[in-house]
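Some structures to go through are shown next.
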Structure I
Amino acid sequence: MSDTPSTMLELGIQAPDFTLFDTVNNQLVSLNDFDNAKGLLMVFMCNHCPFVRHILDEFVITVRDLQQKGIGVVAVSSNDVEHYPDDSPVRMAELARKKQFSFPYLYDGTQEVAKAYRAACTPDFFLFDENDKLVYRGQFDDSRPGNDQPITGKDIREAADMLFDEKVKEEQKPSLGCNIKWKAGNEPDYFG
């Protein structure tokens, strides 16, 4: 397990466009599918990461709460499935069904969407307002495997609440997780 922090993409940037395959319903999902949402939470995650597994149950609950407020949510896995078969689209769909995801779980096989968002780790969270401007990037909460902090989703919940006040969460801590498993020769240049 490699502890990798978020790159902390610049606030206010426009959400990069995407069109990705939803592993659960075999449909394509695009950024413009959320045009009528009050915001969009995009999380880069995967099946095998202990950081993701640590928060997953509370994340699923938090997402349902956000969706009731009109916020769209998508999860994206960009890992190299040749070397990490637990993160394959078939396994992604299995996990989504088992945990009853209420959001699309998208497969980024080219890893281009992860690069466009400057995603670094799993989980890595990006919250955009209704105009697709980045208002939050960072952690779910302070809990990590083994640190005995409660799993609450506090940081994401606070950031989402601020969407309705048109404010930006002042304190934004980087997420921390496993590094995205880049395909050989496909590593992004934003770590250097």
Structure II
Amino acid sequence: MAINYPTSLDTFTNPTATSLLTSPSHAQQHSDINDAVEALEAKVAIGNTVLGTYQAYTPTFTNLTVGNGTLAAQYCTVNKFVHAFGSLTFGSTTAFTGTAFFTLPVLTVATEMGASGMVLGWATYTTAAGSTNKGHLNGLGAASNAVFWVATTSGNYEGQTVPTATVPFAWAAGDKIQWNITYKAA
């Protein structure tokens, strides 16, 4: 039998305890299973491209100077699903200089971001003393960037503003931004 995977699922004939080795053919049964396993291995891959293996990447920031801060980020892809997370611990020369955004590890589809940008995930802004503020990251309307937002409150509703040198607090060495995002790759 020719295998159908990955276009469609294969249908195998399972022998029973009373089946003869010729019904289904014992040799054909092994051949079919071997072909199916080889197709699965080819789809899942090997080495550093194994399904869901995280790898380090270095995002490029705009309007956020890393300076002597400590940056760590990783991502993985499973088909077109991308998961990325990272952390930036501020050093004495780390600073916001405007609306901060960074490059995604894998391009997404710009039209799926929408005009105002789809929410890709969440951000946490923490002082060295442990005070925490929450926020989120939006796509920037481009296929390659995510922008930081800080959650605010106004009456009964949550709002948002961009982090600055003094929002959500006056940034200092040891303060940290952490993020966690998921999106569909182009």
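No lab work stands behind these numbers, since they all come straight from the coordinates. Everything numeric in this text was worked out from a predicted model, so none of it was measured. Cβ atoms are built from the backbone, for glycine too; each structure is taken alone.
For structures I, II, which has the highest computed value of Rg/Rh (Cα atoms, Kirkwood Rh), for residues 103-150 alone?
On the way: I: 1.03; II: 1.10.
The structure with the largest value is II.
For volume of the Cα convex hull per residue in Å³, for residues 71-118 alone, which structure out of I, II has the highest calculated value?
Working: I: 75; II: 92.
Answer by largest value of volume of the Cα convex hull per residue in Å³, for residues 71-118 alone: II.
Source structure of the calculated read-out (distance in nm of label points 7 Å out along Cα→Cβ at positions 127 and 143, 1.7) within I, II: I.
Can you spot which of I, II the value 2.3 was calculated from, given it is distance in nm of label points 7 Å out along Cα→Cβ at positions 7 and 39? Source structure: I.
Supply the structure label, taken from I, II, corresponding to helix-only ellipticity at 222 nm (-39500 (n - 2.57) for each DSSP H run of 4 or more, over all residues; to 500) with the calculated value -4000. Before the final figure, lay out each step's value.
Working: I: -7000; II: -4000.
Going through each structure in turn, the value belongs to II.
A value of 1.7 for distance in nm of label points 7 Å out along Cα→Cβ at positions 31 and 175, calculated from one of I, II, originates in structure I.
Which structure, out of I, II, was log10 I(q)/I(0) by the Debye sum over Cα atoms at q = 0.09, 0.15, 0.19 Å⁻¹ derived from, given a value of -0.28, -0.83, -1.46?
Working: I: -0.28, -0.83, -1.46; II: -0.49, -0.89, -1.24.
Only structure I yields this read-out.
With distance in nm of label points 7 Å out along Cα→Cβ at positions 23 and 135 computed per structure, which member of I, II shows the largest figure?
Numbers: I: 3.0; II: 7.2.
Structure II comes out on top.
Quick one: relative contact order in percent (Cα under 8 Å, 6 or more apart) came out at 32 when computed from one of I, II, so which one is it? Provide the component values of the computation, followed by the final result.
Details: I: 32; II: 20.
Derived from the structure labelled I.
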